[in-house]
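A short reminder: the numbers here are calculations on the coordinates, not readings from a lab. Predicted, not measured: the structure shown is a model, and the values here were computed from it. Cβ atoms are built from the backbone, for glycine too; each structure is taken alone.
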Structure I
Amino acid sequence: MQKSSLSNIALVVALVAVALAVLMVFGSTIGLWDPIVGFMASRNYNNLLGYVVVVIGLVALITSFTIKQNSRAKGRGLINSTIALVLGLGILAPSIVALVIEPVKYPPIHDITTNTQSPPQFEFLTDSREGAKNSLVYGGPEIAAQQLQAFPNINPIVSDLTADAAYQKALMVAESMGWTIVAQDPKARRFESTSRTPFFNFADDIVVVVSVLEQGSRIDLRSVSRVGIGDRGVNAQRIQEFSLRFAE
């Protein structure tokens, strides 16, 4: 193999590695495998891909500087090697960020609700929903205590709107957030829906219940992950975003 071809090989390897890294993240979205498969593959192999590309890119870059060749070929080699190196660092970006910025530690819970005393119950969705490993039965005081400590600002939404108007607005907010409404009961002012994470396509199920107050209405939510002991704060963030959008 000629040294001048090393930069080309580095670029090809980098492009293939990026394609694999992207596929692990979005493969479930296009139906290639279950979300947990892509997640585990990414956790196990993403950094390995990144290290391989960085090493090859560095070797190719150094080689491009040292070998004797015409200026045009040398320039092309430097460009290809640099692109490969940058792509390798891009693959490693999540790990690099985690080293620079200490990641937030979330409790090992995946069931978040605005009402821990009497959590909204699912009626349409059941434990047999597709791909579910987690139960929809609420974990009780232990889960509630962990949620209160980690997310003290998760509270019911209190609105001046009538219960019927609040229900319709809640539906619109859910749809604007990209949730799939799987069941709704306007008379009971409740609906159930599913939301999927942008990365790895994990499915989380949400139930929203609107109740009448003497002056206005109250909206309670509960968001539950189908798989995983913890959710890295995704369910709490979803409820917080819903609350902010509803208040607009």
Structure II
Amino acid sequence: MRSPPAWVAILGVALAAATAPATGEELVVSAASSLTNAFRDIGKAFESEHPGTTIMFNFAASDILAAQLAKGAPADVFASADQVAMDRAERERLLLPSTRRDFAGNRLVLVVPASAPRVTDLASLGSPRFRRIAVGSPQTVPAGRYAKEALEGANVWTTLSAKLVFTQNVRQALDYVARDEADGGIVYATDAAVTPQSIRIALQIATATPIRYPIAVVTATRQPALAMAFTTYVAEGAGQRILARHGFSAI
């Protein structure tokens, strides 16, 4: 039996390519730990509006994420819990120019185990019943920097230093309190809402520096248009409604 002409084989390959499903696009988003729940919901919503797109998240302390980007870790979008980490990324030219914008605000709170007595102010943390206080490390965790600023403002940072247990991210500080491994913890209000059964908010903590979350497209992205579409989605419309449901405030 004779083989079909070469053009028949070529036509078959072309038709197969034309009818094959399009390869999906994958977007890697490095985001602060406190954004975990909200961003997972935003990711699902974005995927539903962009068929074929998959959002992959990398959640960690903002400074850790910035350090990962500096070392060449793959990412298309970076969302930080404060300006310090984002400033660092910008200084090191890890962000596409003119893509940075603030998209959400938050509040700092003191959380305690659900059965703990009432707390009146930050000075109350000096009481003997507070043996361990979980706080994000000010060196790498934005919530820790906000906490240190607030405690210094209340003139209790030095007196409480022996009680402070520094954590790798704000969610770890929350977990310590939820598991009764700490008598108190300083976290974001949005984190406190994640485990309402085991902890309660004892005190609202004022911060001299407003808590603002910036987002930007990473210079090394291979999909700048899609990455920009995601940052816009987060900062506007549906993304803002999802953030509000999780307790974040609008800018």
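Key figures
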item	result
Among I, II, which structure scores highest (criterion: relative contact order in percent (Cα under 8 Å, 6 or more apart))	II
Distance in nm of label points 7 Å out along Cα→Cβ at positions 150 and 222 derived as 4.2 - corresponding label from I, II	II
Of the structures I, II, the one that 7, 24, 25, 17, 12, 9, 5, 1, 0 was derived from, the read-out being P(r) over Cα pairs in 10 Å bins from 0, in percent	I
Entry that produces -16000 once helix-only ellipticity at 222 nm (-39500 (n - 2.57) for each DSSP H run of 4 or more, over all residues; to 500) is calculated, selected from I, II	I
Structure with the greatest value (metric distance in nm of label points 7 Å out along Cα→Cβ at positions 38 and 174, set I, II)	I
